[in-house]
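Peer 1: Structures for review follow.
Bear in mind that the values in this text are calculations on the coordinates, not laboratory data. Given the structure is predicted, the values throughout are model-derived calculations rather than measurements. Cβ atoms are built from the backbone, for glycine too; each structure is taken alone.
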Structure I
């Protein structure tokens, strides 16, 4: 799998222009010419090879017929960058390649809403697909909405999305792997907040000793950590019930279970949401941690600040029809 964060339209354009204008196709020579106008030569070559457009044999770059024909038309084009985009979308997105499984996994997450395909990713999904996402934006195949929290398909490619979504299936094993990775990020975020709480209560060692990682032994508690308020006097034990959410720095989106909501309603001023932005799998942006007290009021019932989206619905038979045919 190539490093998509090191692939760009400009690199592919520079490579294509260099090889189309050169009669000497030795890899070392082409690399020197290429590096005058772009970077990441090896990654670009790997990507084009993965698209079955070129081969490398005895240090020679060999064109496949499809790429050879394209290079002829590229030299005559008045808008070579636009031609590159269309060509790569056809080869990378529409045609089947060694990248198709990963690409289709990403595109399958888009859903038709208000006549457009869109995808609001979780923190883990932002991390998992960031390079691919940026490359598809560079290709102008998708774009970010104005708030930067949602990916949207460019209108010209709606039919392409519809066809690709038919071909992708998420296997149970793949689903379990994604879920495990999400859980690992969540657990790491909880440990980071425990560290944060110990530092916050550093002047009160008798309270630090009483901080509990509740989620380790009770997943139904409705919160992850039991900590304490900084006391006005010694031996004052006012609990702070903390639910930790690993979030994106862009929009702080999180999922809040019914059990957690109900617990926040009961505990009110003693209940806190800690929204911790993720930098990488085990790296968090503690400086931008958001701490929200009484989220039942300040999140759930604060429509001016927080947007609520219903992801799923639960149904059950009414008592009066349950036993009827």
Structure II
């Protein structure tokens, strides 16, 4: 389970895109978080993502994950709509819980809920929400995932595995208790509070020098780095010791024997920036209390996706076949 492989997207999905419209500035492309469409004198940024691996806070996550994708363009999200799919045994209480969560998250981000759809769907064993977020900006006043250049620095905010840590601490609490300290588990559950990257993405963009941004969701930080490199057809050299793995994440991943770099990482932000701007962006984010580290740089050769280990050895950066959250949830 996980994202459709890039080869399948290129060979099949991208062949079937309907009519060509001159208003479409950016349509489906590898590594891109959304679409860019000209509407009158403005530009509309839109993105769509499902929430499938979490039961707790599913409505709250649906808003934030989709809002994050719009924010990676350097644009504030303004509108949200959703398709809510429910198991057959669902009652009104679960509908109200999800709608309350959507309302709370949208209000905090200043977003309006503009519509959607809901239904009871046979054979589902948990709710699924497909969300769509939109923002509006001026022509040219945005970045895409595909704007990186060789020599650009790569910045990571917060750390690896944020969303996955919160999900596992919440939904696999019974398996983790007794193996890990209860205080650590409570701290891990609060990682949900770090999921939004809207403020840091907008701040980084407004600081100047940003060439591309991407939020690492399914496939974790490792997958997100590949997607960012794919979008610009570049290689990348990453310093493993610069990637922050919170102690809560490291301990939980240890229990499930999974890789923190391949664990869903909504809440982190990957920022590509010119070499002369990277330190200024890090300084600006840090001044607002946001952890940010330069973890590597982009290379001209797209075949070189390298991870420099702490001891100095160099290996290929793993491209996740499936997010490690799924194997942990099954255990």
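Peer 1: Check the numbers for distance in nm of label points 7 Å out along Cα→Cβ at positions 103 and 279 across I, II and tell me which is largest.
Peer 2: II
Peer 1: Using the calculated result 7.6 for mean count of other Cβ atoms within 10 Å over residues 15-22, pick out the matching structure from I, II.
Peer 2: Attributed to the structure labelled II.
Peer 1: One of I, II was used to compute mean count of other Cβ atoms within 10 Å over residues 63-70, and the result was 29.1. Which label is that?
Peer 2: Source structure: II.
Peer 1: Assuming 22 is relative contact order in percent (Cα under 8 Å, 6 or more apart) as calculated from a single structure, say which of I, II it is.
Peer 2: Comparing all candidates, it corresponds to II.
Peer 1: Sticking with this one: Which structure, out of I, II, was helix-only ellipticity at 222 nm (-39500 (n - 2.57) for each DSSP H run of 4 or more, over all residues; to 500) derived from, given a value of -10000?
Peer 2: The read-out comes from structure II.
Peer 1: Work out the source of 20.2 here, i.e. which of I, II gives that when Kirkwood radius over Cα pairs in Å is computed.
Peer 2: II
Peer 1: For which of the structures I, II does the calculation of distance in nm of label points 7 Å out along Cα→Cβ at positions 247 and 287 return 3.1?
Peer 2: The read-out comes from structure II.
Peer 1: With distance in nm of label points 7 Å out along Cα→Cβ at positions 95 and 191 computed per structure, which member of I, II shows the largest figure?
Peer 2: The maximum falls on structure I.
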